[in-house]
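Each structure below is given as structure tokens.
What follows is calculated from the coordinates using simple rules that are stated; it is not laboratory data. Note that the structure is predicted; figures quoted are calculated from it, not measured. Cβ atoms are built from the backbone, for glycine too; each structure is taken alone.
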Structure I
Amino acid sequence: MTFITMSTKESDRLTVINRLIDGGIVAREAGEQLNLSIRHIKRLKKQVKKKGVIGIVHLGRGRKSNRKRKKDVVDKIVLLLKKKYVGFGPTLAMEKLCENDGIKISDEALRMIMIKNNLWKMKQRKKNKEHREWRPRKENYGAMEQYDGSYHYWFEDRADECCLLLAIDDATGKIIKAVFDYHEGIKPTFGFWRSYIEENGKPASIYLDKFSTYKVNHKNAVDNREMITQFQRVCQELNVTLIFAHSPEAKGRVERVFKTLQDRLVKELRLQGISDIESANKFLKEIYIPAFNKKFAVIPRGLANLHRSWTKTEQANADSIFSIHSKRVVMNDFTVQFENKYFQLAQQQPTVVCRKEKLLIEEHLDGTIVLKLRDKKLNYTTLPKRPEKEFKLKIPALTTGKPTYIPPADHPWRRYHLIKKINLQTTMG
């Protein structure tokens, strides 16, 4: 006795076809019930009359697929996944198998192989309770750059955690610039954006979060608009608009890129054997970013490039603009204290310097210290130690040159000292 396993769908078809054979319905009515064409209904009727119940069962039942991969090929794929592509997802693994090993396989077929061999776990779909809509992309290239930094073990256990600074164009989705650094502080940020502007020009706006490097988050900053960060000052001088996101989802494009890079870039660096920041930055600029943009970038709606070249004045003052500005007071002995260092102002200056005046101190990216007053660079020397207090102040101010005026012999100042000297000699005699 032969047992035939049938699905519910096949069982329904058999019932309808038997009614058609018995004359209870016509082919058109059978087609309407099974949602099949009349031609297919006649074909099924013929098969059932000829073979009986088995005629309704698909002919491929129990047969091996013509597209089934050979066992040795599957074993080779599994071996590569376990040794060479550890932790790779199906899509990235599929790309690398084709690129490096010459094995062509679809990502879905590879996913099933990985699931079968416990190399991949199926992810449950998220149930979104709240309706969200994507903000439309900007129309033109350079209209908005989404910028952020991501701390991650980019070199896995081969090196310490570091930060990837990244700017992505909102209109095209291109990674315009990406640099590894040790942290997301002001100096790495200044270096990033100075290099960005030199290569691409000034963007119209930058979309970023409220990290302390970019925005003063103190409650008093709401009432006092003058409280700004060093980065805000630079953007004001360059006329670049800053837009602060209230949530990570608001600047979702750069956040999603980081999620992609934390999977793909980490594994690329492993395959390339890169474990230091300098080599990683070179790999990013020359190889990875061009390939990434070619694969994921989109065509913008507009054809304009809204990046602006910086002016001659901005270019000439680039070192000053991208420097950390601080204010310090000139002490009575014409010294200035800054970060446990003491600077002695020279007697001759390009502008008059009085005691208790506030100087501007510029700390350049290369470590150079510049003292300025009324946009004039002051002359100074660095003292080896803290100067001793000077109670007898001999000069009222530092000027542009040495005084040339010599008081005459009958000047009241000279007469006063002469009389004082005579009285002293008379008293002692």
Structure II
Amino acid sequence: MARNRKQQLEIMHPHAAGIDVHSDAHVVCTGPGEVQSFGGFTVDLQAIAAHLRQHGVTTVAMESTGVYWIPLFDLLEAEGFAVQLVEPGQLSSCGARPKTDVLDCQWIQRLHSYGLLRGSFRPPAAVRALRSYWRQRMTLVRLAANHVQRMQKALEQMNIKLPEVLSNLTGVSGTRIVEAILAGERNPQTLAALADKKCHASRTTIALALEGTWWPEHLFELKQAHGRVRFYTEQLVECDRMIELELAKQPDRSQGQEMPKKKRAHGKRRSDLQFNATEPLFKALGVDLTAIDGIEIGTALVILAEIGVDVSRFPTEKHFGSWLGLSPQPKRSNKTAQTSAVRKGSGRVKHALRMCAQSVGRTMTPLGVFYRRIKSRIGGRGACTATAHKLARLVYRMLKFGTTYVTQGLAEYEARMQEQSKRRLEKLAKKLGYQLVASASC
């Protein structure tokens, strides 16, 4: 009996190329045995495009290596090539192989020609510009927060308990007192008089907190950290100006609808945007994401900058939640659950939604009740992930279908949960051979 021959894979992309990307060199494979190395300068990138066109290549796959792929990706995309950015894990999961630059680019080209590689999600150019400004802003916020902590450290080493009596060291009162200290003022009563009248702590308490040891080395550290905080605050204003300009460039998707008015949930914070982004953000998104409990202007801007408006790349909301890294990934063997931890996903959107989940968990809303109900079962970490996943599904539906978010009443949600509990108990009683009977008090 003749042995069955192995079925060969069908070539999906006959004119495919694979590129192994590095900081100073790129190795290009345009076919079996056709490998050529290029440098990393702009002239070399243009030579790669000409080389691909000469060999009749129409689609290119490259591995995402740091940020080195971005210039080559943009240039090839502008030249009309269909470019796919491939996650490194896809290459290793398709089989073990020797590791060299030449073999890597050949492996990428071979897998891409068979259609075995999936391109990573990348928003359009207009959204990428907004994303760059927003990520730069987040970097400035982190750097400023780092130097605020250094200010607190310098004050604590001098036993100045200002962070303990003021809620915000960089607020109006804190800034006045710190600048007076750096100017040479040491009298606690004079420094305490600079505090705003709205401070919860009394002037006497603030004066007691300002008695300490004025060591010159710690004063120097305080001066340096305070100067950095002021510098990064000025940089934030300039960055916000660029974000405002980019938001104005986004197409108007509101179709003439008016932005629904919503009361601000909290006061002004130093890290908040320095302009009113409510109206331009609503026009750019076409829907009001801030209508969802827990989502504010900053989170909506993160979603626009990282994902954009078109979510058609994700077939369903489950795909969207999985891409964000908010869906459990159960691993089973012989009906035994080994783990169900969530996988790594888009960090910035995931982190923003988890923060929203934590804040909404303290509210008397249906989402807040859901958070506390899940927390009682699996703990705070699991409840945060589950609530963030529910928020992601709501965001997906609004962006895909353009519908207005309808806030569910707390009484309606609790009635639905009670009905579900009743059906679950009835099913369990029937399974055990019992029958539930409602008491007279019900």
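When Cα Rg over 2.2 N^0.38 Å, for residues 115-226 alone is computed for each of I, II, the one that comes out at 1.56 is II.
Going by FRET efficiency 1/(1 + (r/R0)^6) of positions 75 and 251 (r between Cβ atoms, R0 = 25 Å, to 0.05), which of structures I, II comes out largest? If we compare FRET efficiency 1/(1 + (r/R0)^6) of positions 75 and 251 (r between Cβ atoms, R0 = 25 Å, to 0.05) over I, II, the biggest value is for II. Starting from the value 3.2: which structure in I, II was distance in nm of label points 7 Å out along Cα→Cβ at positions 35 and 347 calculated from? Among I, II, the structure yielding 3.2 for distance in nm of label points 7 Å out along Cα→Cβ at positions 35 and 347 is II.
Given -11000 as the derived value for helix-only ellipticity at 222 nm (-39500 (n - 2.57) for each DSSP H run of 4 or more, over all residues; to 500), which of the supplied structures I, II does it correspond to? It must be structure I, since only it matches.
Sorting I, II by mean count of other Cβ atoms within 10 Å over residues 99-106 from high to low puts II first, with the largest value. Can you spot which of I, II the value 28.7, 102 was calculated from, given it is Rg and Dmax of the Cα atoms in Å? Source structure: II. State the single structure among I, II that was used to calculate distance in nm of label points 7 Å out along Cα→Cβ at positions 27 and 107, giving 4.5. So the calculation was done on I.
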